[in-house]
1. Kindly point out which one of P, Q, R the value 49, 22, 18 was derived from, the read-out being Cα extents along the principal axes in Å, for residues 18-65 alone.
2. Looking at structures P, Q, R, which one was helix-only ellipticity at 222 nm (-39500 (n - 2.57) for each DSSP H run of 4 or more, over all residues; to 500) calculated from, given that it came out as -9000?
3. Using the calculated result 24.1 for mean count of other Cβ atoms within 10 Å over residues 82-89, pick out the matching structure from P, Q, R.
4. One of P, Q, R was used to calculate distance in nm of label points 7 Å out along Cα→Cβ at positions 26 and 274, giving 3.7; which?
5. Quick check on the output: 20.7, 63 is Rg and Dmax of the Cα atoms in Å, derived from one of P, Q, R. Which one produced it?
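Only the coordinates and a few stated rules stand behind these numbers; no lab work does. What you see is a predicted model, and the numbers here were worked out from it, not measured in a lab. Cβ atoms are built from the backbone, for glycine too; each structure is taken alone.
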Structure P
Amino acid sequence: MPTSPTMQSRPLKFPIPAPPIPSKTQLVSPRGAKLATRVWPSINKVPSALCLLVHGGGWHSGYFETLATSLTKRNIFVAAYDQPGDGYSEPEPDAPSPTVKHVRSFDWFVEDVFEALEWMKQEADTTKSDNVPVYLFGESFGGLVVLGAALEKGLYKSRIDGLVISGGVIHIKDEFLPPKPIVTLLLLLSKYYPKLTMPSTDFESTFDEAFGDKEWARTSRQDPKIVMRIQPTLGSVAATLGTGQLVMARAQELAIPILAIHGKNDCRADCSNMQQFVDKLGPETAKLKIVDTNGHQLLQDQPEVTKEIIDTITDWIVTQARALNG
């Protein structure tokens, strides 16, 4: 939906996030894509915890600034990366074109998380002897990515002490998908034609609704690095659908603390799916905070809502880390 000349000329309340500043070391995906990164150092040399932020589809890490600032004030070292083909990162080398979102397996997203965790430790200059707790934050599709990573942390022999999931997409809403018989056919075809390009997923119809604060919608619409119509390959669609089902089936294997935050009437990801997931884990492992909003981008909701969410996330990570640090 194009913006009117009047809307374009009115100054933005929230500026478009600046491009990332190069970090000490370049993060490169295991498949060879150079990934853009952002770092927010802790207030002390040795942080109380490390936190890696993973954004959703078509988004980028520049919109994590407020959350990251809150965490660093509590001596948490924060880092983030733009996923391949999103934001300021290079596309997958195997993608049929730079504008198409392509993975052959969801494992690619998981590999990137563990590569980024090792990179973050280098940036923070922490070692195993420092015994610093590690947390993952995943927003929207990034929530599914960090859940997938947590299920594989034993395989990668990597430390993950807890997860925070905001508006996590475990199941894609039916209105964003073709009819179920078509989905079944597409999943079959993906085994033979993983690079076949699908029609664009229309997130534009719910774009403004996803923001509780519509001024953030204006900003992101004018951000050239935000994609409102994601064009995936068959491989990407199959990987995403399959992983959502797998995460739900293996939920009880996640023996680490999880904080999930979700809009009561989230316009893109049903709260009921996250409730079902948390119920499978049980109250000793997972906590679900339901926010009275239909927004999906909870870090860009009404100021009082976003502040409450950021305070909740910050306090939760600090409390969890303190319990581990003694």
Structure Q
Amino acid sequence: MSFTLKNVSLADGRKVNVAIGGDRITSVGSEKHGELIDCDGLMLLPGFVDLHTHLRQPGFEQSETVLSGSQAAAKGGYTAVHPMANTMPVSDNAGVVEQVQRLGEDAGLVEVQPIGAVTVGLDGEKLAELGSMHQSRAKVTIFSDDGKCVSDALVMRRALAYVKTFNGVIAQHAQEPRLTQNAQMNEGLVSAELGLAGWPAVAEESIIARDIMLAELTSSRLHVCHVSTKGSIEQIRLGKARGVQVTAEVTPHHLLLTDESARSYDPVYKVNPPLRTQSDVEALREALIDGTIDVIGTDHAPHPDEAKECEWASAAFGMIGLETAASIAQL
């Protein structure tokens, strides 16, 4: 089968014809072969990779499955996704990460590369089977307790040191739990006016500062998940300037929305970390442009309707993003 994508726009602004033969691009330019598909107004890009998704399977299939998540990813232009380890059972051993990978292969739409847990059961105390997950069929190289923070500095140091032996990465959900207990939204003027428990920026920034120092100490690789504050950007920028192996991601919603959205009391805007201020949003956008932030990660986190269609305080944290991320990133 052959066809041509006619008048499609490339990232550099050129309009070209892209001819496809079988499963290969055969020419990019002015040639036309087979069926002509008018792509005027559309952009052609390489397949996206999402470093931060929640596909919920095994254990939370009422929210999402690897199949439905793969379908959403493919619709959004993704060809590979990295699902987080907060499944049930937790993806903290070779058996579970291999199961997730097989589910992705069965879906057959995008590459599903599991992320392994840092600690057993995501409890933050004992290191999970990092080596066996890396040596498994799933070949895990990224580990995260996302949804929870590896708050114990000694555990984090040991994890960073361990994954260094195979050039692995620890992806940290930066959130000091003692500063965010019962928190509902960003701590600031809006939270005070709404009477909702505040989530201070320092809860994120203090963990990032600590972990950058630990990554420097161990000469290991740290990835900071869903950065949300201006202060976090400053810490990451300083770490990179010192040569620390630190990378960072930002979500589409943190690039677009602020804590003013909480005034609607619509739980769709209840996310972790919370939506911050306009000043934070502007700092995140600037950091993405200048390379301080390396990548957009969706933190795609679906929930059943009943977990979101309720009062704010009872609602689950999380927002979907696989199908909309590319559009938002172009705004």
Structure R
Amino acid sequence: MRRILTYENELNYDSIYDWLREKMRFPRSIVAALRSGEQDYRVNGKKPVLWQPLPAGSRIQIILEDRKSSAFAPVNLPLNIIYEDEDILLIDKPAGMPSHPSMNHQKDTLANAVLYYYQKQGIPFVFRIANRLDMDTSGLVAVSKNSLAAARVRQMIDKRQIHREYLCIVEGSFSADSSLTKRDFVKMRYDADGQMIGGRIWAPISRKEGSVLERRVNASDGQTALTDFEIIQEGAKYSLLRVWLGTGRTHQIRVHMNYLGHPLPADYLYHPVYQDISRQPLHSAKLRFPHPVSGRQMCFESRLPADMRHLLDNFHS
């Protein structure tokens, strides 16, 4: 994958380095790659050292190139692309597809499908996922197409500039649960009529001792984790929630909802009850973030998948 960014500067700068860092706010990793020759640049068609002064009116080209693809097998798998430009790729991932290869999933992942998509076009591609979803979680996934986009996305994640919204179905009715107001790290929200409409959970999360995968709420040495949720639809057996993440801990929604006493059904780690659905009903429904290169605000949405709609229809009809 090759990306050429062209700029014309309006002011004098003491050095090209200063322009990159102060004016363009290029991440340190990208500037280091330009210095080392891992990535390339030109100023008025030549390649001066980065410490050379940069006069006003100069034409600067930043040349980002991946010469080799990620070391995964390209595999022809269904790929639902909802948006693509020179810097980012947005995909609606189905449930049951892992995001990234692992020991037990080497040729059935989103990464395999994306590499095949670009191999068909004769383009080397490094798979840089922005928001990795669990295998059984469906919905929106963003992939960075070059090193600058990836570095800026990492900065946005650190600064919490990426708005992530999920839809999930959990067991039970919230309004009938008197224990919610007594739980530590939980604050419920109510409307003007006193009706429960949502809440906030800030219970710390850590790895469960003795398990590689499982997480748990751990008040003593867990990492900060913040989840806000809104009750969209409520029934005696299942409720539909809209969830926003303030942090991105592994399994955060699943762990927090389990802690709340309203687990996701069919969650193989935290609540393996498969009576009504075959996978955890969790869906990445909305992503909003500044474009990593242009800065333009981007917003993408994905509708609730059929199996989750079916679960709601069966128990709210």
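1. This figure was derived from Q.
2. It must be structure Q, since only it matches.
3. P
4. Derived from P, not from the others.
5. Q
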